[in-house]
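No value in this document is a laboratory result; all are computed from the given coordinates. Small disclaimer: the values here were computed from a predicted structure and weren't measured. Cβ atoms are built from the backbone, for glycine too; each structure is taken alone.
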Structure P
Amino acid sequence: MSLDSGTLKQTIVDTPDAPSSFELIEKKSEFIGQAAHCNNEAEAMVFVESVRQNHPKARHVAFAAIFEAPHGGVGERMSDDGEPSGTAGKPILDALTKSGMSGVVVTVTRYFGGVLLGSAGLIRAYSTAASGALKAARRARVIPHTRCELTVSYPQLGTLDHVLESLSGRVEQRDYSDVVHSVVVIRTSELERFFDRVREAFQGSVTVEAVGDIDIAVEVSPAGTLE
């Protein structure tokens, strides 16, 4: 999953089509927390609208999101969606802030059960549902990568792929003609090693050009290590 960020952070890799989910029953009201990755405010709002469409009979769909701002930095947005001010959107945002993650949108859908919960009860329920959805999500670290371009002959292709594999690089695009032109992605921290290995493997006959930076979400395993 590629992101539009320039800073190392944590996010989730659950997509809007398959968000993480957590359900809570509180005094006959059902609260459904869902969390998904978003690159920006527009993507967050598309997800919120999709949740509303999927739950047309729900009384409220409150949400909060932390995302990359258009000109750098971090943006936030939240909504109580008709609940008393500060009892829905703010608890969801607090749960998201506490998680230390960004590029994430969390919705909590409420089906009213006929019993009023009061402000304290609402805050607790929305916070619990949001925290549950975030806990169920697949966490990832955002790792800076660099795109590179290089051209090799067909006999050299296997050697290039071996070098990429040794550094956990990947091919993003490959064009075949009389030679093979590749756009590859390497962790920025491994860039100098990649240059050195290409130079050694091809004895200086292949030139690598760095053409841009990209951040990629790398999922963290349950043990807390990168996949």
Structure Q
Amino acid sequence: MRDIVIFGTGDIAALACFYFTEDSPFNVVGFTVDEAYMTGPEFMGRPVIAFERLHEVHPPERCGVFVALSYAKLNTLRASKAEAARAMGYTLPSYVSSKATVFSDLRHGDNCFILENNVIQPFVTIGNNVTLWSGNHIGHHSVIEDDVFLASHIVVSGGVRLGQGCFVGVNVTLRDHITIGARCVLGAGTLILADAEADGVYMGTGTERSRVPSSRLRGI
């Protein structure tokens, strides 16, 4: 068992603490944030240490760091904090749920967060700092580049390449053998059938409210 400190004190940091504690060989010894954002000395019963002084309390030769941040600023905030931790000499462990379906050939980078019920087929490559929330299908021979965030119940068909820094919302479907350029935003329910150039924004259409109120429905 190796000690780790989690960067962040929000909901994702709380979840990361739970997952690492319940389902990994790592021991969460505390949390860290930039000193300007500290709101108290403890979080979830563990000490919160200013990131600027983390090496004094938990030096990198004895501890790792997991950056538990969201897709804020199109994943650049999470990426920048991960890079800062690397620059300080810290290793960044990844979490892969024991309840995910993965195979022995899976290649993934550091600071990945792969939650339960993900199905990752053979010949998949996942870069650094990638979040796969629960319940996704990642098809064979697909490549997910660095700093990508995938929400839940996404279908990535075979042979897809997802570019660096993309955000993929819930229930998105990507057909096989397409390339999504860097920093694309794919909104909830989007269906992508062809290559997407970098920096694209694709938003699904929400269901409109019926003119008939529920009290007047004759049946459901």
Structure R
Amino acid sequence: MDAGILYGMLNYHLDGTLTESVDRVGGRYDVTIVGEGDGIANRIESSGVLREGRWAPRESHSFFSVRGRESRSDIAYDWARGTIEYRFRGETFFLRKLRVADDVVAVPEGLHVDDSLSATLNYADERWAQAADGSYQTHVIRRKKPDNEGLDDAQGTYRAELVPLALKMAADPASGKPIALFDLTRFSSWAKRSEPGRITFNQDKRPELVMLDMMLGTKVRVELRSPELRAS
């Protein structure tokens, strides 16, 4: 991952490893992503099960740190009870104000809910049905934030909510590879309405490049390579 903040005044590079174990017969998956660089680090863990023909998260944990500003989330999905337990603690970048959420959200009957890794598996395994307009639609749980939230706005304690996530599909004009555009504004105070996130998939429908163009000239590029490509 390469991240440039404040029009490139602050630049960070992170190398990491993605470890994936998918038991399609037993209906379970475990994914871990770990990376570290100078002033930046992250760890993401997600496990899930095959449920009603789709991959569904069972629990997920994430940690991200930039210049000592830390963000953590711990999420437990109880599909038998139809609830999601959500815990989050994060700091704003400039003033280091705290944003904290500790909430339980009920999942309406029949609503598909994913995290980023279950959604990735569902798309690659063709377990995610397209909507009538050709997009892929699901829901994810996030901290409930005001629409006009500024970069350093914080109200201390927050609730959690289920928000829609839609991937609007197209083909890259140069390579023909599938690309997806998605709205970042429900998930980050740094997002711009005019600049959706962009994911490029390889021919196996696995993500290989994520591009985010956000406020104050902040740009994030995440590139995923197979072991064969890293060795070459």
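Values for this structure:
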| item | result |
| --- | --- |
| Among P, Q, R, which structure scores highest (criterion: relative contact order in percent (Cα under 8 Å, 6 or more apart)) | P |
| Structure (P, Q, R) behind the derived value 33, 22, 17 of semi-axes √(5λ) of the Cα gyration tensor in Å | Q |
| Highest-scoring label, criterion being mean count of other Cβ atoms within 10 Å over residues 55-62, among P, Q, R | R |
| Label whose coordinates, when helix-only ellipticity at 222 nm (-39500 (n - 2.57) for each DSSP H run of 4 or more, over all residues; to 500) is calculated, return -9000 (choices P, Q, R) | P |
| Per distance in nm of label points 7 Å out along Cα→Cβ at positions 167 and 199, the highest-valued of structures P, Q, R | Q |
